[in-house]
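See the structures that follow.
Only the coordinates and a few stated rules stand behind these numbers; no lab work does. Note that the structure is predicted; figures quoted are calculated from it, not measured. Cβ atoms are built from the backbone, for glycine too; each structure is taken alone.
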Structure P
Amino acid sequence: MLRVYSGSASKNLTDKIIGHLGFSATGSVKLGHFPDGEIEVQLLDNARGRDVFIVQSMNAPTNDHLMELLMMIDASKRASADRVTAVIPYFGYARQDRKDKPRVPITAKLVSNMLTSAGADRILTIDLHSPQIQGFFDIPVDHLYARPVLYHAFKIIKETGWNGADPAGEDMVMVAPDTSAAKEIYKYADAMGCGFAVVGKERKSGQKTAARVLVGDVEGKTAIMVDDMTSTCGTLINASEIAKEHGAKNIFAAVTHNLTTSEGIERVNDSPIDALITTDTIETDFGPSDKVWTLSVSELLAKAIFSTYNNESVSCLFEIEEKD
């Protein structure tokens, strides 16, 4: 039997997932702290022989949410769960995936070891910061993409317009805010049937600092920038300013994982960005904003959970599907 539990980081998202699965409620779990700050976890349902899915993102407070997840996995295994899948909409510490400086840890690998040692049999996640992190695990990893969810938002911008902007129509261009995002941007451009551009850096000389440049045509067009995550919105805002200087008519930014604080949202409000499109992999608390458009990945995750439970392929969830 299928059992879905939620950590404290993803309660609202888990409730939506449960709704798509047709359940009345999530599994019951006690989460708290001892007086000295230690985390307390207890599963309040019978997990013996169950196929357990634990939904928990690793956003701030990252260490608490990671520890909660590890303890819930351990509790499930000790309760004789048949299989435990860690559903991690946002995988934290993913930016620390290599030794880019002397004497630094590869924390993404450390976290993968911890999850495996705790007893996770499978990992289900969305838009890893570095796809190669899948190789850090010795257990199966289903790496989903928010691409199908974001695609339908882009269709609305193209066909009907949003946030006061006219429909983009044929005047749409996908923009990579930095060169590392270019490969993913090309996939979006191909799906949308539009052009693409890349914001990069050009060093003028050995003495002068690098200047940001834009390769591609955005003049008079609706530019849509896409990245996997943002915390300060600095890269997106800088790219939007470059696009505006090159004559972009409207500018939209899209990120899967929105780590932005209220200060970051204020920066977006004061920037050329017309709207920030994001998903609910992270439950934000910066308050309402006319410039933030939040889409849900709950249906995507529910389909992945159901397919995993039935030992079916999830590869169909990687594709962009047309909707009426």
Structure Q
Amino acid sequence: MATTIKDIAKKAGVSIATVSRALNDDEKVTEDTKKLVMSIAKELKYNPNLLARSFVTKKSNIIGLVMPDIFGEFFMELIRGVDEVCYQKGYYTMVTSSHSSRSTVEAIIDFMGKGIVGGIVLMSPTIDDEIKRTLKNNQLPLVIINGKSELEQYDSISLDNYKGAYDLVSYLIKQKKYDRIAHITGPKNNNDAINREQGYTDALKDNKIAVNKSWVVTGNFTIKGGEEMCEKLLKQKNRPRAIFAANDMTAIGCYQAARKLGYKVPDDVAIAGFDDIFVSQFLTPRMTTVQVPIFDLGKKAAEILIDKISSGNHKSQKVKRIKVSTKVIIGESC
């Protein structure tokens, strides 16, 4: 049976109320009593009920992380970044995602309405009207990770998706001399994908290369989606010579499709991605991609949020707008 504060109080010879105050570092409790209570709590391997404690203290040291999904290396690295900062600062991380079975709004409401978390990191590919309405009366500190700053009252962190895509496509054109470049986009309502597609389009136009609409196909950021769209491109009579995939998972699918159709990378078709996930460096040939500091993105979001929680009056603080830079990583796939 788990140890309770009643067990600690009995062994320490003090009241349950004193134990509760001591565990919450109440200034009314003497230092000697605090040390005694903490020592016994450690000896008895006491694990506090964090939810019950938050109701008593009116504070929560749990950070809610709302994500579109938790599958894949990108999301796992983001979680790891948030959790590292939380651990260092004495907070806990609670992760939820919308998946396909419920909306982002439902995930947000779960955190907002139950008094479980002290603040929220929200990663959403798009901020639609329903999310805006949900957050309108939100009293919790909130940091948004999104490709576009759509809610001016909240701190936000975004990637420089446009420049990353523009620089990569410019590299393919200027350094590698490709002029037949296709693009597999991400989902149409995803701000990151929209900015990457715009970077691709502008890089072509600035280098006086016409955009071939049949070479711009819609993907979904998955390996399977990348494989299907790459096959579609490579089976065209007038097929592209290089493919810029909107993320590395899509690019991995392109590798599979090229292999399936008997094409060699990069001899027959060049492939480039975006994100520089860990596995991309182990592909053969090594993928050319855009490096995104995913882990640091999570860390920065958690640091901003905890700073707002600690301030005690987060609404009076100046809103932060942070854009994280990217870098082209040159491999042998192009």
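With helix-only ellipticity at 222 nm (-39500 (n - 2.57) for each DSSP H run of 4 or more, over all residues; to 500) coming out at -9000, pick the structure among P, Q it was computed from. The structure behind it is P.
Determine which structure produced the value 0.25 for FRET efficiency 1/(1 + (r/R0)^6) of positions 26 and 74 (r between Cβ atoms, R0 = 35 Å, to 0.05), calculated from the coordinates; the candidates are P, Q. For FRET efficiency 1/(1 + (r/R0)^6) of positions 26 and 74 (r between Cβ atoms, R0 = 35 Å, to 0.05), the value 0.25 is produced by structure Q.
Work out the source of 20.8, 66 here, i.e. which of P, Q gives that when Rg and Dmax of the Cα atoms in Å is computed. Structure of origin is P. Please state which of the structures P, Q yields 21.7, 66 when Rg and Dmax of the Cα atoms in Å, for residues 34-225 alone is computed from it. The read-out was computed on structure P. For mean count of other Cβ atoms within 10 Å over residues 18-25, the highest value in the series P, Q is held by structure Q.
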